[in-house]
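Asker: Pasting the structures in now, so scroll down.
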Structure I
Amino acid sequence: MDQQILDDINQWLDEVVIGLDLCPFAARPRREKRVRIAISHATDEETLLNDLQAELERLSDTPAETLETTLLAISDMLENFEDYNDFLDAVDLWVEQFGWEGELQVASFHPQYQFADTEPDDAGNLTNRSPWPLLHIIREESLEKAIEHHPDVDGIPERNIARMEALTDGDRKRLFPYLFG
C-alpha cells in the first residue's frame, strides 16, 4: 500500500505539479531530491497531529540544502473533503501553538479539493486535487526567496486555472486517474 501511495504522489508531482508548471518553485527541489514524501497511517486526529509534528521538526532541523519541503500523505482518514478542511483549522492552530509561524506553513491538497464559491466540477479545483489527502509543509524563507525572483506571482492562480480549463477529457483522465476510477 505504501508503495502505491508513493507512486501516486510521484506521478502527480512529476506530471501535474511540475509537468503543468502549476508550482514554478517545485521543479528544482524535486530534481535535487530535496522533497520528502512521508505517509501517516493515523486513524485519529491526535495521532495525525503527532505525525505532522514529527515532520515539522524534521524539516525545521534539516538544512534546506538537504531537505526543502515535505508532503505528508494521509492514507487512512480524512477521505471526505469537509472533514479534511475542518482538520486544517487544527493544523493551523498546531503550527501557531508550537511556534512554527513565520518559519513553516502548511498548504493543503486533497482528491476532492474545492475552493470556496466554486462548483465541485470547476476546472480550477484540479490545481489542488492530489491523489491522497496531503499536508504540504513549506519553508517560509524559501517561499519568500522564490517569490522575490518570480516575475508574476500574482498571476500564478489565474494561469493555473486556465491550464486546467484547457485540458481535454483525455488529459484529465491521464493526469488525474484517481478522479475517474
Structure II
Amino acid sequence: MKIGILAVQGAFLEHRKKLEALGAQCVEIRQKGDLQEAFDGLVLPGGESTVQGKLLRELDIFEGLKERIIRGIPVLATCAGLILLAEACVNDPHVYFGTLPVTVKRNAYGRQLGSFHTIQEMKGIGTVPMTFIRAPYVEKADPAVEILARAEGKIVAVRYGRQYGLAFHPELDTDNRIHELFLKECRK
C-alpha cells in the first residue's frame, strides 16, 4: 500500500515514519510530477495552512490533489490539513480544498503557548492521546459529518466519507491506532 504525503511544509516526516513503521510505502508530494505516482491514501499534515495553501497553487499540485479527494481517496488531515479540507474558516477568508463540510477556527487555542496535551475518547478507537499545537477546532459541522472526538467541549476529530479531519497531531504520539484506522480505510 502506498500513501501520498503532502511534503511542502509542516510535520510530514513524522507521519511518514509512523506509516512506514506500520508497513505502508510512502511518497512525498512536493511537485506536480509527484502526482504521477499512484497512491492509495493521502496525508495532509500539520504546519502552516496559509503557507501550504500558497505552495499548493505555486507548485501546481492543488487541482490534482483536489480531484483525487473529490473522487474519494482516503484522506488523513491533521491540524493545518483540517483547515485545508474545511469549506469555511471563521477567522480566515481563504478556502482551500473545501471538500469537508465544516467550519473551523484557526489557532483556536491561542498561540504556541496555548499548546497542550490531553487524553480523550475517540469514536471507534477508545481513549487516545491528543497533542494540540496552535490547533484549530471545528466550530460547526454539517449533519452528514460524523463527530469522532471532542476536547474541552470542542469538536476536534471528524469523518466525512473517507476524509478524516483532526485538530491534533497523532503523528507526535506513540499511539498508532489513528494511523492504523486510516490504513484500514485505504485498504477498502
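Asker: Ranked by relative contact order in percent (Cα under 8 Å, 6 or more apart), which of I, II sits at the highest value? Intermediate results must be reported in sequence, preceding the final value.
Answerer: Details: I: 23; II: 19.
Once relative contact order in percent (Cα under 8 Å, 6 or more apart) is tallied for I, II, the winner is I.
Asker: Any idea which of I, II comes out highest on distance in nm of label points 7 Å out along Cα→Cβ at positions 49 and 97?
Answerer: Numbers: I: 0.4; II: 1.3.
The maximum falls on structure II.
Asker: For mean count of other Cβ atoms within 10 Å over residues 9-16, which of the structures I, II scores highest?
Answerer: II
Asker: Looking just at distance in nm of label points 7 Å out along Cα→Cβ at positions 41 and 145, which of the labels I, II belongs to the structure with the highest value?
Answerer: Structure I comes out on top.
Asker: If distance in nm of label points 7 Å out along Cα→Cβ at positions 1 and 161 is calculated from each of I, II, which structure is the one that comes out at 3.7? Intermediate results must be reported in sequence, preceding the final value.
Answerer: On the way: I: 3.7; II: 2.0.
That value comes from structure I.
Asker: Related question: For distance in nm of label points 7 Å out along Cα→Cβ at positions 105 and 121, find whichever of I, II sits highest and give me its label. Could the numbers behind the result be given before it?
Answerer: Values: I: 3.3; II: 2.3.
Top value of distance in nm of label points 7 Å out along Cα→Cβ at positions 105 and 121 goes to structure I.
Asker: Given 2, 12, 18, 19, 20, 18, 8, 2, 0 as the derived value for P(r) over Cα pairs in 5 Å bins from 0, in percent, for residues 73-168 alone, which of the supplied structures I, II does it correspond to?
Answerer: I
Asker: Comparing FRET efficiency 1/(1 + (r/R0)^6) of positions 57 and 129 (r between Cβ atoms, R0 = 30 Å, to 0.05) across structures I, II, which is largest? Before the final figure, lay out each step's value.
Answerer: On the way: I: 0.60; II: 0.30.
With respect to FRET efficiency 1/(1 + (r/R0)^6) of positions 57 and 129 (r between Cβ atoms, R0 = 30 Å, to 0.05), the highest-scoring structure among I, II is I.
Asker: For structures I, II, which has the highest computed value of distance in nm of label points 7 Å out along Cα→Cβ at positions 33 and 153?
Answerer: II
Asker: If helix-only ellipticity at 222 nm (-39500 (n - 2.57) for each DSSP H run of 4 or more, over all residues; to 500) is computed to be -12500, which of I, II is the source?
Answerer: Matching structure: I.
No value in this document is a laboratory result; all are computed from the given coordinates. Note that this is a predicted model, so its numbers are computed, not measured. Cβ atoms are built from the backbone, for glycine too; each structure is taken alone.
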